[in-house]
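Just so you know, all these numbers are worked out from the coordinates, no wet-lab data involved. Since we're looking at a predicted model, the values are computed, not measured. Cβ atoms are built from the backbone, for glycine too; each structure is taken alone.
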Structure 1
Amino acid sequence: MKHKYIRTCWLAIFAALFITGCSKILDENPRSIFTPDYFKTDAGVKGGITALYGHLRLMYGNGYFINANQVSTDEHTWGQNSDGNVKNLDFSGVGVIDPASSNTGIVWGAAFPAINTASGVIENGAAVGVVESLIAEARFFRAFDYFLLVQTFGGVPLDLGGGELKFNTSTVRTSKRNTVPEVYTKAIFPDLLLAAEQLPDVGRVTGGVTKTAARLFLAKAYLTYGWWLQNPNSIPTYPEAARTDPDGHDATWYFQQAYDVATTAIANPASFGLQPTFYDVNNGPNDRNNESVLYADHTEKSSIYNGGDLGYSGGGFGTDNFAHWFEQWNYTNIRSSTSSTSWAAVSSVQRAATQPLGRPWTMIAPPHGVFTKTFADKTNDSRYDGTFVTRYRSNWKEAGIAANQMYNANYLPVSNGDVILTFLNTDVGGVDYSNSIYNSNVGAGVLPGRADFVIEPKAFSRICYPGNWKMGPYRTDNNGGLGQPNGSLTRPYVAAKFSELFFIAAEAAVKGAVTKGVAGAYANDGSARGLINIIRARAGKWRWDNGGNVAKVQDNSVALIAATPAAIDINYILAERSREYFGEGYRWLDLVRTQKWSELSSSFEIAGKTNPNDWKDHTIGTVTRTITPAHYLRPIPQSQLDGMDMSTEEKRAYQNPGY
């Protein structure tokens, strides 16, 4: 394996020691390298474990990583400011996926060094007296990374130079890929089974992995492998392998295991659980809540420990949390007027480090189906309001502008904090988008008697669309001003939530698992419908209206449960997953697992179909994508192939077909 990814001395960005004793936080003291001898010490093994938590930041929160898992799905297409990094993955005729520059190799580059570090911990931990539960943390991360890799690339190497699942202490420039069944049965399942047995119920440190985390990923791996064995749409795999299990089990057995493990975790949640409302799950002041099973952590206290600059970050391929920027449009172009008789434009919504705003990059945009189909119920279901920013409010005083009043649509007065632009829930007709008198500067329209500019769902475009509220910035150091909206986000990026256990079990039930009643705090009949209705019941409960910016105590859970179909199928589960996890980086993997990517994403509608520079282009266009079976695997990064001392033919055979 090329030493860029697998090497003896990993240039660990956050290799560190743990604070021991009664401390419950992870103390990260940056260390430049790990050496083989370092792993022979208690401090070295614990430092390696800390580095495994740190490596999550290389993926979770990275904008290009989330792009690779969002664009080209039914949740996103390319946005106004996107370049080849984004467009090449959309399969809509604006680019071609490229192993050298499409950023699909982020997981490859992050995972293999971590796998080698985990192997070093596993091999040396017991000898230096590290307790079994600590070594289990390394097992979890090794399986976690292999699971990401096998879903993304197909079969990958288990031997990094020192033997299968061995710590590599030498530079090796050749590599052999194992098959998908070998990766699951030799690496992922054994490590996760041990982790589920040996990890504690409550994390050793804040954010530490637990029995619940191991069960969640074990259940999801069982589910994914069951789909792979079944292969309903004849999607090819690579390296080529028979769709048979080395242990002699069939797909049905794995679906049952997924169901049993997930429902066991639901019935025995330990310190985890569902938040009372969907709003609470993603509300910045409530970060690190008990629904967050695994996250890449960040902090506003230190740029070093945050993994990104607190004041200004260029974004990139490091440990910044900048994923949110990809899903926020350039609202700073909205204009109001200082005059009530002639349009004297002024920026009334300025860039701020608050959860509805943050730094806009306009890289990926949601197609119309997100608003008309996925989130069709915007009244009972709180998840639309808890996902999107539908009203952009003025903040000129925070920017130091002293005016008490400005004028907006229809020359009506607006005060600081008032709504300047509203993304309407439905098309209403009669909207004047001419901007001939009241120039919103973003192509928004005017309705009689309303001070806010408006945009109907049919006019949502690659330029102008509701931003993702869930992932926006939250800081406590704005001090009444705009704060630091250009800095790396200081919130944890959640990689796994307790709620997913319900979806995993429900999907396994649809795939034929024998169901049974689930006991405990989340008691239900264990059917797919019963499990999904736990999530839908929560979605019906409101305590805050984001759009209205007011408290809203309302319980629509009965209505949502009643609206759940009697017969649940995979498409319904995928729609529910989209309502729950929209824009968080789940979608491509969900569609690839279920082999529904082409079916659900090959056609979509959006305004400004091919003209991303005209704010006033509200013409709806239909876009088609060409997604082939070969695209269900991502290409091996070209940099990996270039660094291997192998013949051209060997490299060609190493690469996934179609690239």
Structure 2
Amino acid sequence: MSLIPAALATATALGVAGAPAGLVLPHRVRGWAVGVLTAGVGMAGGASGVAALGGSRWSAEIPGLLPLAGTHLAVDALSGLFMAVAGAVVAAVAVYGIGYVAGHGPYGLGSRGAQAVLPLFALTLLLVPAAASVSTFLLLWELMALTSLLLVLAEHRSRPAVREAAVWYAVMTHLGLVLLLAGLSVYAAQARGETFAALRTGTAGMSPAVRGLVFVLTSVAFTSKAGLVPLHAWLPRAHPEAPSAVSALMSAAMVNLGVYGLVRVAFDLLGGGPARWWLLVMAMGGLSAVYGILQAAMASDLKRLLAYSTSENMGLVVLGVGASGLFAHAGNDALAGLALAAALLHVVNHAAFKALLFGAAGSVLRATGERNLDLLGGLRARMPVTAGLFAVGALGAVALPPGNGFISEWLLLQSMIHGLAVPGVITAIVLPLAVAVIALSAGLAAAVFVKALGVGFFARPRGEPAAAAKESPQLMLAGMGLLAALCAALALVPGLLGNGLDRAVTAVGYAGTQPVSGGGLRVRLDQVSAQLSPPWVVAALTLALGAVMTTTGWTTRRRQRRTQARLWDCGGGAPTPRMAYTATSFAEPLQRVFDDVLAPEQDVDVTPVRESVYLVERVKFRNRVPDRIEHRLYRPVLDFLAAAGQSARRLAGGSVHTYLGYGFFGLITLLVVLVVGW
């Protein structure tokens, strides 16, 4: 028995065993048992993914598991990449979750229901990429959605906002399921088979209109799961309100499967398509990257900030996927393979640093009970390990060396810049815009995480909870430490993934392109004559920083020998926390620059004293930056549905005769439709 089926069987057994363990075990051992079983699910599933990236392939059919259609599974390098990423995140978050549950008691994520669902959710994250038929894929996709919804609801008793977030998530994810069901059903009907092998074979005989319909329906469904604008409305609601361990799984593993579905269907099954497909994909990716990071810059809620950052990073990934399709349509498979490899590498990097950031946010929330950056501060001294781990994740998110996000965005820029040599008006217009989007999002990301680090960890504490914060338990720190080590490995030796990325790109039809090569300490792009050695970059930065610190320290010591005096405070006294930047004030210049895009809402309420209108007793200033797309797109739809529901209540008058009349006219209408159709 090869490694892949044995590892998948082990992961399935551990995941299924975790559900009853979460239900029946007492609280004192439940968190440990479920955590160990879930970590086993992640390690076993990740091992199968690593084996697939190493060149192994596996497929199987289980006829009796699903009625009529049966169950079809297959693992290649593309699915192996996403399984390996999900397995690594699940294993690290499971360790983190043991400490997280111990600090929250038998409530929220520590409740019996949530603990029973957690290993099943982890299992679906690993099995969705292994599905090899429409029915198997849809079943696992829906199980993933339902288990994640139950976990989002884990803390609904403590915060009313959790229920509202869960409603948004349930509606958006099931609208996506309806579109996915429609698209894959049309595809299977036209291909006269529902296995992925039958879909590949049947694509050649389809009309362009049918292929375009399938692409649009499935792409909208997959990008909604990835949290792309304008289908992102669930993400900044559900991720902040879910328990932090669940937020890490959703943002670092679940949203990746939207990208997997897009790549699998659009490239592997449909075999690519015309340029207009990929222009649509690139437009959604670019819009999500810029809009997501702008909203993150305005957010003062730490977990909401990270959720919008997920939209930004998934936008960059999808931008690379769209560019890959555009290059393939132009006949340049080498650049197409490079763009897709860059997108897939960014999936890996994003999973590592975003799981770490959500873990650190959960650590802060556990210690202070606060997510609002305006009420935090001073955590560097009180939670030094959490602060250092958050800094590692933030360095990856800003895409600067030595962060692990730098190398994937560098690859993405390389593909876009060299793509300018591809002839055509479309590439001449679109690719410079794509380069500008990547550069703008990287610059704004730097501002976002400087704000999060500076205001939340380095400023003075602005409240009692922040001033009294204590470091998190060892297991939470250990889980985050595993993710930080993964970030460091991806930053220093990304070349170790080169062969795996090449196999994943080959699995979707770019055979022989070999976009990424080189050893573990070097990344070489043979097709565009470029190479980069991250360790040398880190060494150069370390030397430069050391020289600056040495020079600064020497100068400071010389000045201290000359004179020492207390800093002049202009008669205002020692600095206080009220004098420091808050998250809101830090973002105010950016808000002014992007005022037309963000459309902030401001209100000043002046209350005069009772004796005179010329004397002011109190001034209240309110500043709010709403999600403009949600406000302009979703709110009118919700208002219309609410009004329609109120109007429809008049139809239910309580009269039996009226209801019989409805049934009679409905039957007549159905008969007329059938006769006309016949």
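Taking mean count of other Cβ atoms within 10 Å over residues 239-246 as the criterion, the top structure among 1, 2 is 2, with the largest value.
Kindly point out which one of 1, 2 the value 21.0 was derived from, the read-out being Kirkwood radius over Cα pairs in Å, for residues 127-502 alone. The value was obtained from structure 2. Out of 1, 2, which one gives -8500 for helix-only ellipticity at 222 nm (-39500 (n - 2.57) for each DSSP H run of 4 or more, over all residues; to 500) as computed from the coordinates? Of the options listed, only 1 reproduces it. Computing volume of the Cα convex hull per residue in Å³ across structures 1, 2 gives 144 for structure 1.
Suppose distance in nm of label points 7 Å out along Cα→Cβ at positions 191 and 607 works out to 4.7; of 1, 2, which structure was it derived from? Value 4.7 for distance in nm of label points 7 Å out along Cα→Cβ at positions 191 and 607 corresponds to 1 out of 1, 2. Quick one: relative contact order in percent (Cα under 8 Å, 6 or more apart) came out at 18 when computed from one of 1, 2, so which one is it? Here the read-out was taken from 1.
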